[in-house]
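Enquirer: Quick heads-up: structures coming right below.
Just so it is clear, none of the values below were taken in a lab; they were calculated from the coordinates. For clarity, every value in this text was computed on a predicted model and none was experimentally measured. Cβ atoms are built from the backbone, for glycine too; each structure is taken alone.
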Structure P
Amino acid sequence: MIVETIPVGALMCNCVIIGDEATREAIVIDPGDEVERIGAQLERHGLRVRAIVATHGHIDHVGGLARLKDLTGAPVMLHEADAPLYENIALQAQWLGVPPPPTTKIDAHLRDAQGLPFGSQALEVRHTPGHSPGSVCMIAPLEVPIVLSGDTLFAGSIGRTDLWGGSLDQILESIRTTLLTMPDDSIVLPGHGPRTTIGSERASNPFVGEK
């Protein structure tokens, strides 16, 4: 499997390209900005994008959706509960003091337990509200699973819950019932910062660690 992580934009959102080596089909997760860099990596690997997926609707994760859709022709997907966030991206940009990015139609809404196929592989969508109402994580069920945790779980921390629709109780419940049920060796690729493992977070994360 091809896995490329590209930190993009002023807030260094981790855009992840995950591709099937045999068919060269791919899914792009969280193209927040710098679409030219993302496109260059797709071209380098000879990948065709099956879907463009946002783990949630904050501007640093969705700012490049429209441009990447124009570049690849792939459909854009977001959980319905975060549609209001995307629809108000100009207001998000105003809060950050940056120009609003172009927007596009959301082609399909993500659902809990939905499969997202690419080649012979598939990602499993898990609805993990808390950072935002429509936050999702995605799991690649490999021999060593990969968890694309968005802004739900970070190395040593969790996503902030003081933004619109955030809930500390919900994010902790999402992590405990969805992510901490994964094997300890599962690789976690968060929306910001370095990769980690479920075992490391279970042992030492001060927010969710099982001590």
Structure Q
Amino acid sequence: MSMEATAKPVFSAAEFRRRAAAQDPDLASDAYGDHRLNPDLKDLIVRDRLHDAAVLVPVVDHGQEATVILTERAAHLRSHSGQVAFPGGRIDPTDASPEHAALREAEEEIGLDPSFVDVVGRMPDYVTGSGYRIRPILGIVRPGFILTINPEEVETVFEVPLSFLMDPANHRRDSRIWKERERFFYTIPYGDRFIWGVTAGILHMLYERLYAR
């Protein structure tokens, strides 16, 4: 049997479900966020009065080779316009839980019917330099869904193989000058798409917690 044939089930939705259930997000404390690669900025990033948000990490069950749904944010948005992102947004006071917020936002942004999503876990909080504490919610999406993009928030939707996103060879460390300091972040180029910043950071966290060991 070839290496390719034996490797594929590792990136199935069933195996993702098993690995998600085996990790405990509460053990991570404040270990994850934009400060992970920028420890000198930790006091600026991990602070009081962060805005609570949730994103859905939607893993589509395509048998042995699962994919992850990602969006490209609309070009006219005031913040993070044109960037690749997970569906998600702020947690509203009316949301019963971060899971509810992530599913609600996914339905509002891309029309993903929550009845197609099985929530299988949660990642540790990811703190951003822009002042957010993000709760990544892990979901398995059954095929058969139909997406309807909200053009006020999303330019387009696409899927990336989970095996590609969980390959550390595709995770690069890049930097830019921010407030007169060099700031480091992850990038994951995929074809003509450029996944970077918070989205790449969450994907790298997912790799570390579910697939690195």
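Enquirer: 15.8, 48 is what came out when Rg and Dmax of the Cα atoms in Å was calculated for one structure; which of P, Q is it?
Expert: P
Enquirer: So relative contact order in percent (Cα under 8 Å, 6 or more apart), computed for just one structure, reads 25; which one of P, Q is that?
Expert: Attributed to the structure labelled Q.
Enquirer: Can you say which of P, Q returns 3, 16, 26, 26, 18, 8, 3, 1 when P(r) over Cα pairs in 5 Å bins from 0, in percent, for residues 110-197 alone is computed?
Expert: Computing P(r) over Cα pairs in 5 Å bins from 0, in percent, for residues 110-197 alone on every structure in P, Q gives 3, 16, 26, 26, 18, 8, 3, 1 only for P.
Enquirer: With mean count of other Cβ atoms within 10 Å over residues 14-21 computed per structure, which member of P, Q shows the largest figure?
Expert: If we compare mean count of other Cβ atoms within 10 Å over residues 14-21 over P, Q, the biggest value is for P.
Enquirer: Still on this structure, please answer the following. Using the calculated result 15.0 for Kirkwood radius over Cα pairs in Å, for residues 46-165 alone, pick out the matching structure from P, Q.
Expert: The structure behind it is P.
Enquirer: Can you rank P, Q by distance in nm of label points 7 Å out along Cα→Cβ at positions 70 and 102 and just name the one with the largest value?
Expert: Largest one: structure Q.
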